[in-house]
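Once you scroll down, you'll see the structures, which are given as structure tokens.
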Structure 1
């Protein structure tokens, strides 16, 4: 007799406890699914349980309490458990959120309006490697993803054009330091700092120090 297929190991993360309890009950009635633990209700708990249990699939809400969204949690989960498939459950039809979820590594989206059995059928499909994005949505968001990646590549090229000294000064500007403070810290004249700042603004194609800092933070070269 052939071996029975292994049950799909599932984690549910949603702060609506009525929904998670209902899903957990349905999972318990399906021999093809197995919960790796009780449903969790915040992003950090999902991240911790994924690192420990390495589930096959996570059903993840977008809006979670505790300061971290389901999209941010998805990004972390995919870093710590790349084989885990994350399905985003959402009540929104917001292209910005969908693009963010795709870039975070989500395998697809499901509406919270779907019946429980349809959600769990989708879990099995995701575990088999299927992408749960309908063709019309995919056609709509992929060009946006491509545009944003191209913009980011262009931004990083501008930032990489900064000299080491200019990058150092930009980092100090991000700490809220004024030109005179930077001059004292780096043992250079305020006029030299001002020259570097002008060069930074020109290379990044921005008009102010605040814009330059925001540009670097947005593109991940400076954290604040």
Structure 2
């Protein structure tokens, strides 16, 4: 039986329903404001493997993209990450992340000197690898896998940090921005598949890639959660 784009998108949604970011204990604890300062600091350090090094992921998609129109769109994503001029009032996304770190007592140098755990190391290795592979696999992992799990969770984390630690909207802007920006990336699914997934085999590859990306993300969350739980304090 031929595989349809609609069926493929439904299978992708099922992958996310089975392992939503917002359903993992780490993110539940963050959204509920259940972590103490030291625990949030450890989370921020380990999770910096994504926002402080996004050029290693987005950049590879841009280089591998075979279509000039899509390269332009990816260039806009890279531009936003590096400058923040589309969604973040001119503040680069990595600086937004460093801002939340500083608000929680983590100096910039300390953030960049993070000794990553095995989850973060594995995540970075896989994400660089898949974004360097075929464009279809890379963009599926990035936009239909990783970024599709952000909307609806990011904003709740920001609000919880404000309530628990007295942070300002300025402090938590990283989370507000990504609730909006990554929603746009998620919604390109059908357009992406129509242009780049021409065969049943390619459509199945997309689902498999999204599933792998979500599994690797959960591996990261599992490791961070173990580390967070070992942090003492109130």
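Starting from the value 17.2: which structure in 1, 2 was mean count of other Cβ atoms within 10 Å over residues 52-59 calculated from? Of the structures listed, the value fits 2. Can you tell which of 1, 2 yields 18.0 when mean count of other Cβ atoms within 10 Å over residues 12-19 is derived from it? It was calculated from structure 1.
The greatest value of relative contact order in percent (Cα under 8 Å, 6 or more apart) among structures 1, 2 is that of 2.
-17500 is what came out when helix-only ellipticity at 222 nm (-39500 (n - 2.57) for each DSSP H run of 4 or more, over all residues; to 500) was calculated for one structure; which of 1, 2 is it? Among 1, 2, the structure yielding -17500 for helix-only ellipticity at 222 nm (-39500 (n - 2.57) for each DSSP H run of 4 or more, over all residues; to 500) is 1.
Given a value of 0.85 for FRET efficiency 1/(1 + (r/R0)^6) of positions 20 and 164 (r between Cβ atoms, R0 = 30 Å, to 0.05), calculated from one of 1, 2, which structure does it belong to?
2
Thinking of 1, 2, which structure, once distance in nm of label points 7 Å out along Cα→Cβ at positions 100 and 148 is computed, gives back 2.2? Source structure: 2. Given a computed value of 1.14 for Rg/Rh (Cα atoms, Kirkwood Rh), which structure among 1, 2 does it belong to? It traces back to 1.
Since every read-out is calculated from the coordinates, none of them should be taken as a lab result. As the structure is a prediction and not an experimental result, all values here were calculated from the model. Cβ atoms are built from the backbone, for glycine too; each structure is taken alone.
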